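Take a look at the structures listed below.
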Structure P
Amino acid sequence: MTNILYPVFVLVLLSFVILLMMAKERFAAIQRREVTAEPGVRPVFRGRAGQVSNAYHNLLEFPVLFYAVVAFAMATDGDDGWMIIFAWVFVAFRAVQALIHVTYNNVTHRFLAFSVSVIVLGAMWVKLFFHVSSASI
């Protein structure tokens, strides 16, 4: 079943959209000289450029576990209806978190969206574990 790839495509698209926003904001910050850069150290972007950069990095860090569980679920025929629902819910809350991050950036709201995505991703891994465990008996 390849239906589980659709939420993956949406998360990848979201990552590219935020990447483009980040590039625009960073370029503007460089023009305004709002970046601190030391040799051999990652540059620090302040203000809006830093906010959007952090949103982008968040889309690369934790979702790695999402991409892995989807790949393993597909490889083990564990990508059933529940796994697809979980995948969509995960992506929805990651999108909410990113939207909050690049707009009004309320940390409490952002953390709630993140927390739901963590719980859903944990459920995906538990479901996959039981699927693989029952298949190997």
Structure Q
Amino acid sequence: MVVFEETFPSKIKSIVEFLTVFKEKYLEYLVDTPALRDRLEYVVMEAIDNAYEHGNRQDENTSIRVQCWQEEDLLTFSVLDEGEGFAGTISESLPLLTDLNGRGLYSIQEFAHSVSFNDKGNMITITFKTR
């Protein structure tokens, strides 16, 4: 069942507005435990930040789409940007603090049940077990 689909401009103000609604409206409804809510909030925020920074390259003329659907004890989120995409690989070990890229995707993978990318590499799909 689709829970929500939101598309918003790739602008800091729009991202903050979405994340505020996401936290106040959707997370409270979707998840019972505070620890899982915190994980979901962090992972979705990180995926949106990657879409803004790396995918859309902070281009305010682009947009970001976030979808969420729920099936039994699984919650799945996808974040799509308008960028060129990337190879869709995540480091198997924690990147160094001096590395400019990779820490966000690594932490997403650590917190989620599963992570995948579309063929183009401009959409991440993240699944969580809710029980």
Structure R
Amino acid sequence: MDNYAGFWKRFVAIIIDGILISFLISILLFLRSLVTGGAAYDPGAFSNITTFIISLAYFTYQESSEKQATIGKSIMGIKVTDLSGNRISLMNAVGRHLGKILSSAILMLGYIIAAFTPRKQALHDMLASTLVVNK
């Protein structure tokens, strides 16, 4: 398989997904502030936990679904597969998403390396034995 999705397609897809997730989180935080008056919880901790849970659910469900892609990836015409080109399992998608923590840890280098690896894999792809390919 030599139909690997390039860095810039992946970059635009993550921007689209980030906008969608941010919009959803903003709605949830607004609703929370209406219910609690905004003072019941530390908004930073609530926001971080909410962001983590929504991101985990968003990415893992969609990337392990029949579409094999988030909304951003679908728009960009790319999908996530295992090394053989097959659909990934939910647990594999969870591992891939958690690997993004490492990809983000040092100046996003785990993401940037996708521009330079032979199969266009980011660090989290290598850890989860996944590929991002053109549809």
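No lab work stands behind these numbers, since they all come straight from the coordinates. In this text, all values refer to a predicted model and were calculated from it rather than measured experimentally. Cβ atoms are built from the backbone, for glycine too; each structure is taken alone.
Values as computed for the structure displayed
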item	result
Cα extents along the principal axes in Å, for residues 64-119 alone from the coordinates reads 39, 27, 17; which among P, Q, R	Q
Identity of the structure behind 3.1 (criterion: distance in nm of label points 7 Å out along Cα→Cβ at positions 16 and 48, calculated), options P, Q, R	R
For helix-only ellipticity at 222 nm (-39500 (n - 2.57) for each DSSP H run of 4 or more, over all residues; to 500) computed as -8500, the structure of P, Q, R it came from	Q
Structure from which 2, 11, 21, 24, 21, 14, 6, 1, 0 was derived, P(r) over Cα pairs in 5 Å bins from 0, in percent, options P, Q, R	Q
